[in-house]
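Below: a set of structures, written as structure tokens.
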Structure P
Amino acid sequence: MAFVQKCLLATAVFCLSTSVKSAITESPKTSVQPNADQQHVASIVNFINPAHSLIALSIWDIEDKRLVYQQNANMLMNPASVMKILTALVSAEVLGKNFTYTTRLSTDGEIQLTNSTLTNDIYLQFSGDPTLTYADLSKLIKRLKKQGVNQVSGNIYLIGDTLSNDQPAGWVWDDLNICYAAPVSSFIIDKNCVKARLSASGHNKKTQLKVMGKRPIKVDNNTQFATYSASNAECDLNLKRKDNNHYTLTGCYDRAKSLPLSIAINDPVDYALKVINNIFEQQKITLQGQTIALNNLLSTNDLSHAPQLITQATHSSASLNIIMEEMLLDSDNLMAEALLKTSAEYYYGEAANLNKAAQTLRTVLNQLGIDLGAANIADGSGLSRYNMLSAAHVLNTLKFIVEHEEYHYILDNLPLSGRTGTLQYKRYFNRAPLKNKVIAKTGSMLGVSNLAGQFEASNGKKYIFVVFENGLSPKIKKEQKASYSALLLQKLMDMPLVIEPNQ
């Protein structure tokens, strides 16, 4: 009652500060004196808390297994790419560290050749491998050429999940043409991303668009070259998508050098069909039949429904550990979504759409003792604006990883400050005192700047932490010298050493 009376007489700011501190320094039954490290963090947070954005924070002492500090830890916020930590754990649990994707080329029976003509049907089974490339498929089909095949009279069947949605709910429409939002599918080739280059040449500087590698997409180029001046300082390009990987590029271009473009495929099935036809043509194998996509409703790599099929060649991906490293270091959205979708398919033993994949994440984590409670899970990459997680959810996930040695490779795959991934060149993380001291997953989008992982303080102890900052104004972000997480971690490097935790 005395506390309430004091709050009524004090300012709102003082009350908020007092209530935040009480979350750390008071237990439900009795008040205890905060440790030196808790006081240290509280003083930092009170000093650097931003005026216009919302902060959620949790810090855990790994050695003492003790919560050092938390602020708004149970508040649901947008996690952005920090979500990939949860996806990594679920994939590791369901698929295992040594899991590999397999793309399989089969025929309906033993190869039957008549005058270099293959009379069999060919089945190419896609597995949703996010690392599969055009070159990998070329090597598979080249195996037929080496067996003397110059012509195929049968059909080519591409097997995969042709029915599920390609993008999770909550992905921003503006992002869908960009490769970091490429569609998720059983049919993934070169990360469902096509490279192109826009340039201007000749006396009239007419623009030209070249699709690299002669990939089977169509782009109508309606751009104009404009000499740079203050009047056209906002010279922008706009890519509009149509059906069947057809696009229209409009706007103006004012650069002296060519401009690289990365275009996300919008129809993975159509693209895969055309790519396979192109590869057969490049291998100088004539196709007399049709190229058809078949929906495979059975579990991945299960061909028991067609026992007459005989495998002629396979391509295997790198192990999950290697795929996860790229996913976490580069914050690769397609890899995250593919891993979660594959995890759902193996978990349930059947094809799974992206909605079911999101449900699988919650289910598997719950079985591991990580209750997501009121959280909303829309995807595995964190690109969806519909995701809602708390700092406590992420901290509990990190605690589980730290406490189980078989999952330590997930932490090892996180970006290292000043060395690898998204922290290699990040401002203030690439210099002392943070360089080489922080391994963490970044999470950034408009209005969001998050970081979660582990840091080593100057006292020699290691801590796991989660920093969520939502509602960050783009204007403020552009003007600030250092991010909130950088400022906080710089100060946390001087964390006092606490030998005996409070009991």
Structure Q
Amino acid sequence: MAEDARKSRFKRQKISDDSDMDSAKNNPYLAHMHDGDESNGAGAQANGNGNGSSIAGLTRHATTAKAAAKAEDGPLNPFNGNQLSDRYFSILKTRRDLPVHAQRQEFLDLYQKSQILVFVGETGSGKTTQIPQFVLYDDLPQTQGKMVACTQPRRVAAMSVAQRVAQEMDVTLGEEVGYSIRFEDATGPKTIMKYMTDGMLLREAMNDHDLKRYSTIILDEAHERTLATDILMGLLKEVVLRRPDLKIIIMSATLDAQKFQKYFLNAPLLAVPGRTHPVEIFYTPEPERDYVEAALRTVLQIHATEGEGDILLFLTGEEEIEDACRKITMESDEMIREADAGPLKVYPLYGTLPPAQQQKIFEPAPPPFKKGGRPGRKVIVGTNIAETSLTIDGIVYVVDPGFSKQKVYNPRIRVESLLVSPISKASAQQRAGRAGRTRPGKCFRLYTEAAFKKELIDQSYPEILRSNLASTVLELKKLGIDDLVHFDLMDPPAPETLMRALEELNYLACLDDEAN
């Protein structure tokens, strides 16, 4: 019986893979792919090996930083055999200035001799774009017919990072480098590096418990502790026992990495400093009654009085952000007419914003109206998406009202709600760090210093401790995990929460009395 179920599961997977290929043909993101492309393994192998001298000197799991740098220097692209462009070389120069490059050899040494590695890189170290590429030059997944996966907690990050890495590697997005998010799959037969949301990898694991398509899996932004990331960590901890050939890298931006190390049986840790300039922090003398009003006032004051540099304002949700964008635009138009201020462009940023709109935040600031006039600048009004997931160059001023929307679940009354709650100290530090990316910056915290020290908790609570676990329990069942109580989660939820989830699923007839 179990054997039949297993066969049907593989059959199902085969069908879904075929339907993926069909959707790839209809997907506008994959319009540049050719009909004659082979399947992932064979296509990638031909792609990875058949390109002469530029990949010579690379031995799987024995690559040195020097050999990889030589392969990167061209003149041919080591992954598709094409001539490397001038833009590639100018990007390569800036890539080699990133802090993470100084420790490439150290990273390779640890990666080659361990199955699980914990990597801590502060925001701005280059970890999200560079580490997967370092892995690619050493793991050579195309020779195994496999891929390197890098998960992100947010869709916008998976898309924008994949786009950036495709540029850095001088390949077409959707071919050697692709991304996979809900409702959109921009990967193809040649894909050897795949950026994806943690939820998508979890979905793949439901069809393929051992994730056989991947040779290395990188969990990025693990410090965010989303529900999907926590489940993936528990899952991968079991998968590595069944698959000694699979390597795992856990990447975090904050220094609570000892917890990750301990969880992964004392995995080795590599820490890389970020490239941050000093940030001056200002607090309000008194608590603000209306944080949105205070935030708008601060943004306009910065625009009127401070030197050039873009502004990042953190608010809590779509409605609040759109409203703030409208008000800032109206007020700045008035300032331009009356006070000779420079031009101001305002961009919203939140999870449900269409991808084309999200990309606008990377556009340069508008130039001054006249030569020598007041500088133009852009204002990005975003949710905590902008805290760690995205790097937006040019931000010099951060306005932080100190709030974000958090999911909170009460198992007794079975109600899950999104509440505007104070952020943690770790989040406040991440937000301030955004101001010092390109030059010394300023962070305006719209709360008192006493509130920062006494009222903010050190770290946000993991999502698994404040969520309705009914769908999580179903996911775990689908992943083949029957013993929920002993499933090794980093922060196990209270037994009461699990029991109530099982009761709810039993009531909805999703599970029987034996919890099957």
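Given that mean projected area of the Cα convex hull in nm², derived from a single structure, equals 28.9, which label among P, Q identifies that structure?
Among P, Q, the structure yielding 28.9 for mean projected area of the Cα convex hull in nm² is P.
Quick check: -9000 is what I get for helix-only ellipticity at 222 nm (-39500 (n - 2.57) for each DSSP H run of 4 or more, over all residues; to 500), calculated from one of P, Q. Which structure matches?
P
Of the structures labelled P, Q, which one yields 2.6 when distance in nm of label points 7 Å out along Cα→Cβ at positions 408 and 424 is computed from its coordinates?
Going label by label, the one that fits is P.
Which structure, out of P, Q, was relative contact order in percent (Cα under 8 Å, 6 or more apart) calculated from, if the result is 23?
Corresponding structure: P.
We did not get these values from a lab; they are worked out from the coordinates using the rules stated. Keep in mind the model is a prediction, meaning the values are calculated, not measured. Cβ atoms are built from the backbone, for glycine too; each structure is taken alone.
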